[in-house]
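Each structure below appears as structure tokens.
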Structure 1
Amino acid sequence: MPRSSTGPCLFSAAFFLTVGLVPGQADAGLPATPKDALARYAPVEGIAKVGTVAELKLGDGWVFLPAAKGRQFLKDLGNHPDASILGVAIPPDFLESNTFAVYSYAEEGHVADDEAPDYDDLLADMKASAREQSAARKKLGEGGVELVGWAEPPHYDKAQHKLYWAEKLQFEGSDGLTLNYNVRVLGRAGHLVVNGVGGIEQLDLVAKHSKNLLEVTEFVDGQRYENFDPAYDKVAA
């Protein structure tokens, strides 16, 4: 994975998410399941479409908040999602753990994976990006955010074309650190991003949920890594 392709293009798409309570979550008499509690966000069970590029086969108790509904959920938690967000996966234990995973897609071209990037340099680049995002949050009247460092260093599964890492984040006004557990799944013309969110003490749980989702998330036919055709497809810069 040469740094010129896998490095910046896979890491620069990252943005930082915070956890919290959605409106009404702390009310008395809250429904017993995430599906009922999050009914305002039109949760989907079973098979969910992730944009036009992938499909998610949800296990028992899981729900998916699609597209605009997922973005509204994130806004209600104090985040500022953009149009790249394709939805949010909610685990069965959400009402206790407040963890979730955000799906997005970056159509930046096909990424070759023949050489490893310099992860120390990439962390420095990501910290600089975090400072920019922190300044933007403050302009919107939100607390800033600092990327403290790796909660889990990056590692690449070449057989599955998946890049993993976890970040420790400090949001202003938050007592503890926030965890963002990131996975990039390489496809034909871009990469799918699965960003697991929770408290820093929930690393094992968020990693477990993220890996569970990866087992049931697939690019649709024609969008998979092996479908790449150099005669027609763009290569990541």
Structure 2
Amino acid sequence: MPFVLIILCFLTCFAKASEKSSDFKGSSELSYLTNSGNTQTETFSTATSLSLQLTKWEHLLRTRYIRVADNDETTSRQIQHQYKAARLFGLRTSLFLSTQYDKNIFSGIDQRLTYETGIGYSFIKKERLNWTLSLGVGHIDERRINTSNMIERESFTTISYSSLFSWDISKSTRFDNQIKYITNTESSEDWRYENISSLSTILTDIFSVKASYTSQKLNSPPDGKRKTDSISTISLVAKF
């Protein structure tokens, strides 16, 4: 329900900015994916990203869905929805609010809701090179599946550190890297880490191809689950 309200808020902002087509961007991806860790799979996945930039605000809405089935039986499923709003102050500083929904049953996560606010600063901001560091404070409400298939709920405050790097290697090729480290203020052993690297090349005005690798680590995973998952994808991206 909270995420539905966020989508409605995003669409309202889009409606107000619809007269300026340059404010709105979107993309859809169809990916061939290999996953290792808690599941060993090869499949196809889809993702959609929408961004809206106003005079002082930036809005980002992203969703991803992965499902693997063997003989009509689901063997892996991952769902992720993310919304982020950032208020710009000058050219380098921003304050942000974000929320994210995750579901990955085969990694022992029935549901995870993440809320966060923080500050970001662009240490490098050039035409072809950007590097931004962020510090955030938030809250996670997590429902884990234990070895008896019972739900255990955890709720705690978090502190996060993020790095976002982008480099336009040429007019048609771009490299992106995003690193995020989250600590549980109530348990020093319960930290989370994610590293996403991608290389994309423009084919036409609409289509591009992208190769990416994602490494995720949950240092205190649900009972019986591995700490690390990795995802490699080759994607065809269409922008609009």
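Observations
- Here distance in nm of label points 7 Å out along Cα→Cβ at positions 121 and 153 is compared for structures 1, 2. The highest value is that of 2.
- Mean count of other Cβ atoms within 10 Å over residues 137-144 - structure with the largest value, from 1, 2: 2
- Computed 15 for relative contact order in percent (Cα under 8 Å, 6 or more apart) - originating structure among 1, 2: 2
- Given -2000 for helix-only ellipticity at 222 nm (-39500 (n - 2.57) for each DSSP H run of 4 or more, over all residues; to 500), calculated: source structure among 1, 2: 2
Values quoted throughout were computed directly from the atomic coordinates according to the rules given, and no laboratory measurement underlies them. This is a predicted model, so every value here is computed, not measured. Cβ atoms are built from the backbone, for glycine too; each structure is taken alone.
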